[in-house]
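I've put the structures underneath this note.
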Structure I
Amino acid sequence: MSIVLLEHPRPRSPERYETVVNTPLSACLMTGYIASTLMSRNHDVAVVDANLYEWSFDKTVNGISRKSFKLLGVHLVYLWEYSSDILDALSGIKKSNPDIHINLYGHFPTFAFKDLLTKYPFIDSITIGEPEETFLGLADAVLNNRDDSALSTIDGLAFNTSSSKTGNIVRNSPRKPSTQLDKLPSPFRNDYELKKRKGISTYILASRGCYGKCTFCYLDNFYGDESQWRGRSPENIFSEISDIYEKHGERHFYFADANFFGPGRKGKERARELAHLIIDSGIDIKFGIECRVNDVEGATIDALVKAGLVDVFLGVESGSQRSLTKFRKFTTVEENRNAIYTLRKYGIEPNYGFIMFEPDSTLADVRANFEFLKEMEMLNIPSITAHLLHHRQTIFQGTFDYKIKSNDSKPDSEVMYECDYEFKEKSVEALSEDINTFCIKSLKEIFDNRDQKDIDFDSCSCDETDPFSRQMNEKLIEHFEDTLSAFEEKEDKKLDRIAG
């Protein structure tokens with residue numbers, strides 16, 4: 001083969017159960033789209049999904065090193081303390097195959113390309129932003145043994161020159177994001193049967209980008225200065241779904257779009273058109289989507305539910321209006337309520353994007369969040385309760401918040417991709433640390449209990465009759481209430497002393 005595309009191992013840290021921030025990194029089908037684009041031009045491509053195969057880093061190095069190829073593309077995912085292990089593994093592959101060209105693509109390398117190319121000179125190039133056409137140009141250059149001058153002509157590419165030891169990093173002109181998504185070949189779906197045996201959803205990417213400008217999200221910037229929400233046509237989406245349905249008998253899909261609905265009225269009309277295509281075809285499928293609260297509207301949800309919608313990941317983010325405004329959500333707490341009520345009306349209990357603690361949180365904001373979660377009856381399943389109660393904002397490069405906070409913070413990793421921060425209020429910082437410790441410990445107990453009972457179900461499911469689950473849920477809520485109240489009482493006494 002000429003080209004290998006690698007999905008590297010993604011071990012979970014025992015101290016981190018928050019994987020939601022990496023969801024778009026793992027489910028966005030970048031590797032599949034690169035592979036199908038290359039295959040459409042008759043390139044010889046192999047996809048090695050070390051994460052799916054549950055390979056160790058050492059096994060990945062051995063498995064890749066034994067292959068003969070010229071170009072290795074790696075979908076690099078940020079994994080906190082394990083990020084250096086990934087790069088060490090790639091260094092090992094390069095030592096075994098010194099003549100290969102290693103390219104990184106994905107959200108992490110797009111924003112951290114300077115650090116990565118500087119600190120890891122064995123990396124030859126990085127694809128910045130939308131990858132298909134950039135990687136295709138790179139493949140043509142590498143496979144035809146062209147030099148750095150050829151790389152300089154490829155929009156969307158950053159690379160080390162021949163004299164990279166002197167720090168010569170070149171970033172070419174940005175590549176404009178594709179506006180013709182219907183013309184892209186459907187993504188190559190590697191190891192389909194293995195994924196099905198593991199219970200992994202079949203992902204569909206029906207759109208790219210987002211019309212929102214949330215300060216904590218890097219998605220808009222990933223696609224460049226000209227980024228905007230772009231959607232495939234309902235007919236094109238349905239064609240892909242029906243092909244998979246007919247070929248594999250697949251009935252469970254998940255739309256990996258960061259924002260399933262496009263903006264405004266036309267976005268909802270497009271969603272209903274897709275729903276009607278599914279309904280009229282008579283195919284029996286179930287699917288999930290991700291969306292903003294202002295996109296949830298009765299008629300559209302009704303049509304989608306009739307078409308098979310069963311899961312919604314809802315970007316609520318906060319029960320504090322001050323925080324919503326700070327995040328530039330351009331939504332209200334009341335819209336949050338209405339979206340949840342609407343989804344429940346149609347039989348859907350959503351999963352939630354929610355940030356309990358952010359750098360500028362006050363105790364009043366935390367209290368507003370907690371009361372909102374209780375009011376909306378979102379704290380019923382212990383694993384979900386623990387996540388909602390301890391989730392602290394993660395600030396990645398590429399976000400507006402990173403620009404604001406990274407100037408006065410220390411790096412949280414060897415590569416300056418995530419920044420640590422101090423809370424504006426010391427009381428909130430202490431509260432966050434206490435809740436995080438308690439919830440992480442509780443999550444470990446929840447997963448240990450599941451493993452001991454050999455229960456084979458999603459951690460977001462729960463047997464309501466199970467005494468352990470009920471007790472864990474009550475314990476989490478009680479601890480949060482008691483701890484928050486104690487900090488509020490201390491703050492009140494402090495204010496009384498100042499006033500007196």
Structure II
Amino acid sequence: MGAKRTTVARMVGIALLMGVWLQAGCVEDLSELTPAQQARLKAERDRLAAKPRRIIFNNDGADYPRGPETAEQFLARRLAALADTQVDTLFYSTPYAYRALTVALVNEKGTVTDKDHFQAVVEFCRQNGKEVFWSMRMNETHDSNIHGGLRLDDWKLDHREMLMARSHMPFPYGWVNRPSWPWTAMDYEHIQVRQHILEVLADVMTRYDVDGVELDFWRWPVFFRPQLYGQPVTADQREIMDLMRNVRLLTELVSVKRNRPVLIAVRVPDSAGYAAAVGLDIEAWLAEDLVDLVVAGGLFQLQPWERTVSLVKPHGKPVYACLSRSRIPDDVEAFRGEAWDAWQAGVDGIYVFNVTDPKHSMLREIGDAKLLAALPRKTKYALGHMEWWHVQRIGTILKGGEAFFDRSLMSRWQEPWPRIDLPFNVGLEPGTDVRMVCTEDRYKLSYSERRDAYELYDILNDPHEHQDLSRLQLDVFEAMKQRFEEWRAEHKTLLYGS
């Protein structure tokens with residue numbers, strides 16, 4: 001039964017892919033690539049994938065248009081300073097990076113041109129001898145804040161039934177400390193979602209001269225609804241990510257059309273077990289040659305880099321250690337120490353995320369292991385407020401996620417250590433009345449410091465929080481309140497600075 005379901009799923013996926021290809025205006029023969037074509041493509045892909053990349057810079061989707069600007073003004077604001085750094089490759093994430101949203105640039109007279117931001121990025125990279133990948137966030141949820149922030153894009157507005165929920169609501173799991181509640185995440189159970197992914201990728205690859213595409217599964221690592229309720233993702237759901245096979249076929253067809261390979265990079269959790277638990281079968285992708293570059297890690301690191309290297313390298317693929325400003329303090333010696341450890345473990349390069357300053361000195365240092373050997377670097381450092389919050393999210397995104405965390409990694413931190421094994425999940429909920437919240441499976445406790453008031457909700461039966469249960473279920477309320485107040489007292493210094 002499982003094999004039959006898989007065969008049907010692949011047939012449907014290929015049919016969708018062909019529809020996407022025709023929709024993108026590609027009308028040449030869509031018959032299966034010949035063995036000779038496949039061999040030539042693979043050889044050239046492998047050659048390009050193996051080229052040295054000291055630093056890969058991800059711009060973190062931060063280039064929001066600030067009114068009319070010229071290409072020179074735009075590049076000066078965000079990218080021009082990268083020209084003489086160790087950054088060899090730019091992974092460029094446009095705003096709303098689950099689609100290619102760009103804005104037309106103007107000339108020096110203020111007249112709108114036919115060039116947009118991403119075209120300017122591609123030209124900048126070509127002029128400065130750098131690779132450029134378009135980075136697609138596979139489940140962006142920064143648009144989930146009911147109190148403001150990014151609005152839903154048009155596709156999500158038109159397909160609310162394909163999101164984790166139709167409107168703002170919390171979940172026990174799948175969220176972070178400053179809740180981007182994952183209600184706006186796309187539910188990959190829907191074949192229309194997977195088709196949308198292919199359509200967006202086809203659009204980018206046929207309009208822009210990219211060297212590759214990055215599928216950023218770290219933004220955000222929720223793809224199936226069971227995870228949000230602390231339930232296991234199934235083998236059938238992992239098989240749904242045979243989407244990767246169709247992405248590979250799409251890139252191969254584009255490669256034939258333009259006579260130059262399009263590489264596929266993925267950013268994934270650095271633990272294959274953690275990744276599988278959220279629906280990503282990294283080992284199968286590597287075995288089937290569905291990816292060309294692997295970027296490991298994000299808001300947290302789960303295991304020593306040596307294990308990630310030993311997973312990826314036997315498949316002949318390069319692996320890059322993600323050093324994220326969300327995890328490491330803005331301390332150049334701390335970044336040097338982290339980069340040194342990664343280089344010593346055998347990675348092929350360093351990938352920086354959430355490092356928004358293109359003039360940062362680390363971009364001239366951490367891509368060179370020999371240089372790092374001679375520079376001061378930290379083997380231990382104190383986590384700041386932001387880093388501390390993010391690292392303890394290991395078990396909030398995925399119930400039981402802490403089981404995949406190697407506690408030897410805590411040796412790099414000075415006390416206080418983040419609680420990786422929290423029995424409940426604590427975070428901040430922004431809005432007109434900033435609250436601290438904690439969840440324990442079905443219940444959410446909400447505390448307003450301004451009013452010194454608590455509320456309790458059963459978010460499984462009352463997801464939109466209509467009925468406060470703090471006086472109706474006193475046993476649950478008092479137990480959660482006590483644990484929360486003990487936690488707040490224990491972390492008073494970190495939270496309030498005194």
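Here distance in nm of label points 7 Å out along Cα→Cβ at positions 178 and 370 was derived from just one of the structures I, II, and that gives 4.1; the source is II.
Structures I, II were shown, and relative contact order in percent (Cα under 8 Å, 6 or more apart) at 11 was computed from I.
Given a value of 3.8 for distance in nm of label points 7 Å out along Cα→Cβ at positions 386 and 482, calculated from one of I, II, which structure does it belong to? Among I, II, the structure yielding 3.8 for distance in nm of label points 7 Å out along Cα→Cβ at positions 386 and 482 is II. For volume of the Cα convex hull per residue in Å³, for residues 170-433 alone, the highest value in the series I, II is held by structure I. So helix-only ellipticity at 222 nm (-39500 (n - 2.57) for each DSSP H run of 4 or more, over all residues; to 500), computed for just one structure, reads -14000; which one of I, II is that? Of the options listed, only I reproduces it.
Computed from the coordinates by the stated procedures, all read-outs in this text should not be read as laboratory data. Just so it is clear, the structure is predicted and the values come from calculations on it, not from any experiment. Cβ atoms are built from the backbone, for glycine too; each structure is taken alone.
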